[in-house]
Structure P
Amino acid sequence: MPFINIKTNVEVTAEKADSIKSALGLAITAIPGKSEGWLMVGIEDKYKLYFKGTEEPAAMVEVSIYGNASSNALGVLTSNITGILLDNLGISTDRVYVSYMSTPDWGWNGSNF
C-alpha cells in the first residue's frame, strides 16, 4: 500500500505522467512485498517550488508505506525515483528531495489493514 506523491515546478504532460507512473510501478519493487498492484501515485506539476533559492527544475517526493522497509531498500528506491525524474523531466538528481513515512495503520475499502 505505498503512495508516492511528486510535487514539481516542472510542467508534466499526460504522456510524461503516464511514463512516470509506469516507471514508479517498477521502482517500488525495491521494497520487498510492494508492487504496482497497490501503488497510488500523485503528481502535482507547476507547483510553486523553490530550492536553493531558485525556481530551477526541482521536485519534492513523498513516499508513504504501510509497514517498514530497510534503509538499503529505501536507498535503492531513492536512486530509482531520482533517475525517473531525471529521465522524464530533466530534473537533476541533486534538486530532488525524497522523504519517507512508514505507518503500522493503513485504511482501505472502509477498514484498516
Structure Q
Amino acid sequence: MTKTADLLTKKCRHQETALDDAQIQVHLAALPDWHVAQGLLERQFSFRNYYETLAFVNAAAYIAHAEDHHPELTVGYNRCMVRFNTHSVNGGRGGLSENDFICAAKVGALFAQAHS
C-alpha cells in the first residue's frame, strides 16, 4: 500500500511505462483529494483571493521545476486546477506514472501546510 509519506520522500525519475488501473487505485488511496478524469490526475484548490492563488501557483511551479515534472495549471481568481500526466510513457502516448503521484503529493502537502 502506498502512503502519502512514501510519495513525499521520493523524487521523480524517468518513466517509460504507465501505471495500470490497479496501481493507479493503490496510489489514489494515498491521495484522497485527488481523482482521475480523462486520464489525468487532478485536483482543484480553492483560495480566498487572487494573491493566494498566485502564491500557490508559484510555489507549485517551483516543485514542478525541482522534480522536472510539470502539470497543467488552470488559474482563476480564487482557484487553481492542477492536472498531472506523463507524456513520455507508453511510447509517447502518455498515461499516469508514479511521477504524477509524487508531484501531486508534494503539491497537496504545500496546500495543506499553507492552510493548516
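Thinking of P, Q, which structure, once distance in nm of label points 7 Å out along Cα→Cβ at positions 1 and 65 is computed, gives back 3.8? Source structure for this number: Q. State the single structure among P, Q that was used to calculate helix-only ellipticity at 222 nm (-39500 (n - 2.57) for each DSSP H run of 4 or more, over all residues; to 500), giving -13500. The read-out was computed on structure Q.
No value in this document is a laboratory result; all are computed from the given coordinates. No experiment lies behind these values; they were computed from the predicted model shown. Cβ atoms are built from the backbone, for glycine too; each structure is taken alone.
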